[in-house]
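Just so it is clear, none of the values below were taken in a lab; they were calculated from the coordinates. Since the model is a prediction, treat every value here as computed from it, not as a measurement. Cβ atoms are built from the backbone, for glycine too; each structure is taken alone.
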Structure I
Amino acid sequence: MKKLLLSMVLLVMFGCVKEERFSYKGEKGGTLIVASFEEPTTLNPLYPPISGYSPITYLLFSSLHKFDKNGKVMPCIASSWEFSEDLTKITYYIDRNSKWSDGSPITQKDILKTFEAMKDPKNNYPMIGRLKYIKNVKPIGNNGVQFEFTMVYADEILNSNIFPLPAKLIEEKLNSPSFKEMPELTSGPYKLNQWKKGEYIELLANENYIYGRPPVDRFVFWFPTSIDELIDEMKLGHIDIVLNFPPDKAKDINLPNYKILIESGNSYTFLGWNLNLFKDKRLRTALTMAIDRQNIIQNVLKGYGELSYGPIPSNHWAFDEGIKGLFIGYNAQKAMDIIRSLGYIDKNRDRYFDNLNVEILVDQNDEIKVKVAEMIVDYLKKAGVNSSVKKLNTIDFITRLEKGDFSAFILSWNVPREFEPGPVWSSTGIYNFVKYKNPDIDNLIEKGILTLDKKESKKIWSEFQRIIVEDIPYTFLYVASNISFIRDGIEGIDRTDKRLISEKIDEIYIPSSSRPATTFAFEELGKHFRETSTVQPTKKIVTVETAEDILRRKLLSQPSPDTLKPVEKKEETPVTKPVEKPVEEVKEEKKETPTQEEKQPQVELPKPIKIAMPTTPEAAKRLGLKGTVFVKVLIDENGDVIKAEVVKSFGGGVCDQEAINTAMKWKFSPGKINGVPAQMEQTIPINFK
C-alpha cells in the first residue's frame, strides 16, 4: 500500500493529470549503508521470493510504470499507454530514453521475451497467478507492446506492470544459476557491483537510468546476524538506515542520533474461528469481547501497531472509516453474561463453562503470534472459556488449516494494491479455512473486481467490509507497523509520502555536511562487535519461511483463472493516449534529437464536471438486470457531448438507449491539443444498479 489503487482505465475514460517530469533532488555523492535482517535469495525479478520483491530489486530494475509520492501512477520504461475502446487491451509505448545499464536500448523484444519466460511453466515464476487474465502480449508498431486480457477488470494496469529483462540474456542464460541470482544488466537507478552472501550487497549508481543519475553514489545493504551486532554499528554511526525492524524489539533502539519512522502496515492479523464449531454469531461476539486487543498491541508489539477493524487495513484506498463504529470493545464481564445467556453453565465449578473449549493453533516459528496466542488464552480463561495454545511447525500448521482440523487459529493476510479477496472470502475460496459462506459477499467480490469506477468500487468494498465485520468469522486483532530507523542528517524522506521507505529509497540523499569525515570500509561491518563483545549476543536473527509465505506462494503459483466470466468483445481501435511524459534532457549524453515528425502533441483529455445518473428501465428491473454499459462519446470544444454510441453492452441491450440518453447529459471540461480546445472521443461507463 500508501498508493493510488484506482484502475488506470479511469484515467483513459475521464482524462488524466498532466505529469510533471520527475527529477532527483538533493546533493549527489556519498555511500548509504542500509541494515536489514532480510537478505534476498535472488535479485532477478523473474524469480522473486514469495514474500515479495526486495527493495534491492526495485533499485536494480524498472517496471513499465511506477508510483509517485501521492500514490499516482507515473511513467517509467513506458512513456505512455492507452486502452482499447472495449477496455480489454492496454498498449504501452516504450520511452526512447529507456536503457539498460550498458547503454543499450530497452526494446519490445525484451518485454515480450520476459512475459514469455514468466508464463512458461518450466520457469516456475512464483507470481504467475497475477497473469491469469492476460491472454497474450504482442508488439505494436516500432515501440508499442499490447497486453490483451480475457476480461475487463479493475487491475489490468497493475497486473500488466512487469519488470522487463534483456531478451538476449533470457535466450542465452535463462537456466544458469548466475542469471537467476545476480543480474548482469539492470534498468533501475542502480547496478550490482558485488554480493557477498550472508554479509552485504553493494550497488553503484546507474548513469543510464531513465530519470538520470540518482543522488547516492553507492548503496550497501548489510545483513547483521543479531540485534546486538546492529546496535553496536549504529552506536559507531556506521548505519544510515535500518529497514523492517521487528516492532516488538523497537524499544531496544534508544540512540539519540537516530529517529524512528513508523509506517502503517498492509497486513492484518486475526483469530479465525471454525464456523462449524462456533456457529452462533452471539458466541463469536462474546469471545471477541473477551479479548483486550489494544492491550495486546501495547504488550506484544510495544505499541507499534493499530487495531484491525476488518478485512482491509486502514491505509488501503478501499478502507471504510465507518466500520470503526462496529468495533467490539473489551468487556470480560459482558462476554461472560452473553455466554451464560446462550445456555452455557459451569456444573463442576472449575471456573470454566462446560462444553466450551478453544484450542488456538499457531505457527511455532512466529514468535510474535505465539505471544499473542498466549495472551488471548489468558483473556479467554478470565471469561470462563477453557483455552489452550497448540504450537505447530509451519507445515503441520498449514495442513491442519486445510483439513479444517482446528477450533481457532492465528494468521495474517497481506492486502496488496490489487485487491482480490476471493481466495479468502468467497464461499469457494482456497484460503477460506473458516468455511465462511455468504452469497452477498460472493456477489460483492465479483462486482468489486469488475467495477472500473473507483468511487463505485469503494462503495462495493465498503458494503463488503460491513457485512464481514457484522458476521464475525474472524476476530480482527491488529495491523503491525513497519518500523525503520533513520540516522540524523539523512535527507529526502517525506513523511507525507504514501509509499513505504523501501519504495522510495533511491530518492534519499546525504548532504556533504552529514557524510563521514573519514572513509569507512563497509566490508568490516560487524567486525568491531565480534572483536570487542564480552556478552553472549541476543539470538541470531534467522529469516524463515512463514505460513503466510507458503500460502501466498501456493496462491500466486496457480495460473488458472477463477470463476469470473470473460467478456464478449469485438475488435476496437485504441482511444487517445493518456499519460505522456516529456522527453528528458540529459546533459553530456549522446542522444538523437527528435525530428518535428517524432515530437508528439501535448494532449489533455476531457474531464467530467457533471455526471448524469441513469434511470433503470422497467424491463431491466423486472429481469433483475444490473451492470455497466460502456458508451463512446464525442465531446466538442465546449465540453458538450454531441454524439454517443454503445461500445459494450449487457443484458441483451435492454439498457442501451437509456445509457446513450444519460451519456448525452454529461458535461466535460474540453480536451486540448497543445493548449487549444479540440473535439475528442472518450469511453465512459454508465452503471445500472
Structure II
Amino acid sequence: MSSLHQKEEYKKKRTGLIYDPLMLDYHCLWDPIYPENPDRIKKPYERCQFYGLVEQCVNIPGRLSTDEEVLKCHTERVNKLMREMPNMSYDELMHVSTQYDSMYFHQNCDKAARFALGSSIQLLENLMDDKIDNGFAIIRPPGHHAMHDEPNGYCYFNNAAVVARTAIEKYNLNRILIIDWDVHHGQGVQYQFYDDPRVLYFSLHRYDYGNFWPNLRQSDFDYIGEKDGKGFNINIPLNKTGFGNSEYFASFFNILLPIAYEYNPELIIISCGYDSAIGCFEGRMNVTPAGYAHLLNALSCFTNGKLCVLLEGGYCIKSLSEGVALSVRALLGYPCPRVEDFKRPEPEFVVTLNNLISVLRPYWKCLQSLNDIDDSIILEKYLEDWNLKYRKDIKFYTDQTKPEQFELTGFYPLYSEEENMQWDKKIDELIESTDLFVPEKRTCFQLEDEIQYTCSFFTRIENSEISPIFSVGEQLVKRNFTNGLVLVKNFDNRLNRVEIPRILTEKYERVKKVMNVVLSDDVSDLIRSENILNIVIGSKHNKKQQSDSSNLFLIFEDLDDATLVTAFLRIILPIAYQFNPDLVLTYTSDFEALQNNKVTSLGMSHIFKYLSALAEGNLVLVFQDKVSILYQKVIEMSIPVLNGHGLSIPYPLIPDQNQRNRIKLWIDHLKSIWNCFQFNEKLPK
C-alpha cells in the first residue's frame, strides 16, 4: 500500500463568515413587533459565538455595493429610490412603504441594503479567489423577493441574483445552482433568470395552492422556465403546513441532487431562509436546525464544497439562531447532528413531487424511466383538470389585482402568546436533545500487521484481540474518535458483518442499531436482526438473496459511478435515514465493479460523504488490502471525506436508461418493506 503524506486539501476547512453591526441600524419605525428586525442577525451571530464558531471562521469584512453592482439586476429607479431614504421624514417613509408589498422603509435601510449586497459579493469574490472553501453571510435585509423594478417582501436589493450575475460576468461561470429553501417563493430570483440556462433555480416553498404569500401563479410546479431556460426553473410548492425533515430531504434525494449530478454546477448559491424551521409563525413548517446541516453536507458533494450561503428569512429567533449556528458548524466540517427517524412523506407532498417530475421529465434524463406512464391520462389534460380543481377560486396576485396601497402592519400571521410558549418549549427540548459533542481527535486507523501503510494525519490505535475493525468501532462508540479507517488482509465475513455489530450493540448502550454497507460480490453469512441493517451492493446476482427489512441486496450488472450514486440517493439514503443507525460500517472487498474500473474513487467518495452524515459521523471505512492501484485511489479519496471536506464531479453523472429501469424495479420491490418510497407512481403521458 502506498504511503500517504499530508496534502494541502486535507487541512482544516476555511469557512468565511460575514457579519457587521451596521446592518442592525434600521427597523420598522411604526411597528415594534414587525417580524423583520435587528435580532434576526444579532441573535444568530451571538449563537455562533456561544458555540465558539466565529473564531474558527475566516472573518471577512463586508462592504457597501456600488451603483454598478445594484444595476446588474435592478433599474435606476430603484437605485434612486433607495438613495432618497436618508433624507425622508417619518411620514414620507410611511407613505412610500404603502406603495410596495410587505415593505417598510427607514432612513438607514439604503445603507444596510447596500452593505448586505456588497457583503454577498465579497463572499463570492473570496470563494472564487480561493481564499475560503465556503462561506456564510449573516446579513439583513434579505434579498430574494426584490424584483427588477420593485422592492418586495422585506427585500430591497436581490443579493442572490446579483451574486449569480457577478459570477457569470466576472468569473465566466456557465452553470450556477441557486437553492432557495426560504419558506416564501423567491420570485425575484426566478424572474431574473427564467430564460437563462446558466442559472438553475430550485425553490422549495410554502404555497397552499396559491393562497400563501406572494400568492403568485408563477410559483407553482408547472412554471419551469422558458426559451433556453426551460427546465431550469424548479418550484416545489408545499400545499400543506407541518412538513419537516422527511419531506425536505425527500425533495433533495428525488429531485435536486439527481438533477445537480446531471447539471454539474460550477457554483452553488444558497438563499438560506430559516422560516421553514420549527416554530416560525411565517412558514409553520418543522425542519429542525440539525436538518439544515444535513442539507449542506449533501450539497458539499459538488464544486469542491464551494457553497455561498446567504441569509434570507427566518422569524422565530430561537430556531433561526440555532439553524444558522448548526449550518456554520456544518460548513466548518463538523459531523452532522442526529435527526429523528424519518417518517412516511405526507400524501400532499407526494402528489407535488410527482407533478413536478411529470413536467420536468422531458428536460432531465435522471428523471426518466423511474416511473411507469399511464397512457390513459395525457399531461396537458391532467394539468387542465388540476387547474380547475385547485386554482379556480384562488385570487392570485397580478398587476391587475395590485391594491392602491399596501398594509403597513398586521399582515403577518403571528402565533398567540400560548402558542409561542409551546413552540419555545419544543425548540428548547430539541436543542437540549441535540448532541453536539465532538471527540478531541477526528479519525483513527488500524490495520493488520502485515500491511504496510503510513498515514501521518490520522491516529493509529492499538489492536484488540477480536479484530482491527472491532478496535476502531469500539473507539468510536467510546467517543474517542469520530470516524475510522481499517485495512485488513483477509476478510472473515461472519466475524466482521455479524459478530462485531452484535458485540457492540450488546456491550454498549449507545449503540442500539448498526448499519453495514457492503460493497462486495461475496455476500455470505448475513443474518436477520432488527438491530442490524445490511445493505449489499454488488454486480453478481445470487438467487438466494432476498431483500427484507434486515437485508437489502442491490445487484446491478455493469455497475458504474452514476448508477452507484443514484442508487444511494433514491434507495439507500431514504432507508438509512428511516433506520437511523448509531454506527455505520462499510466494507469494500472482492468488488468486481471496482476492479473493472467501472466504479471508481469518484463514486465511492461520494457515497462515503453521504454516509458520513449519519450516526453523528460515526463511520468506519473497511478495505480489504489489494495490490490494485484502483483500491489505493479509493482509500486516498476517502481521506477528504473523513476530514469533512467537500467533493466535486469532473463530469455529469447520469445512469443510462437500463440502470434507471433497474433502480425503478428495486424501488417497486422495496415499497412494501419501507414506506419512504412513495414517488414512483404512474405519471401522465
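Which structure, out of I, II, was Rg/Rh (Cα atoms, Kirkwood Rh), for residues 267-354 alone calculated from, if the result is 0.98?
Values: I: 1.03; II: 0.98.
Of the options listed, only II reproduces it.
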Highest-scoring label, criterion being mean count of other Cβ atoms within 10 Å over residues 251-258, among I, II: II
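Assign the value 7.0, calculated as mean projected area of the Cα convex hull in nm², for residues 491-610 alone, to the correct structure from I, II. Intermediate results must be reported in sequence, preceding the final value.
Values: I: 19.8; II: 7.0.
Working through the options, I get structure II.
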Value -9500, calculated as helix-only ellipticity at 222 nm (-39500 (n - 2.57) for each DSSP H run of 4 or more, over all residues; to 500), assigned to which of I, II: II
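Comparing Cα Rg over 2.2 N^0.38 Å across structures I, II, which is largest? Write down the numbers at each step before the final one.
On the way: I: 1.03; II: 0.96.
Structure I comes out on top.
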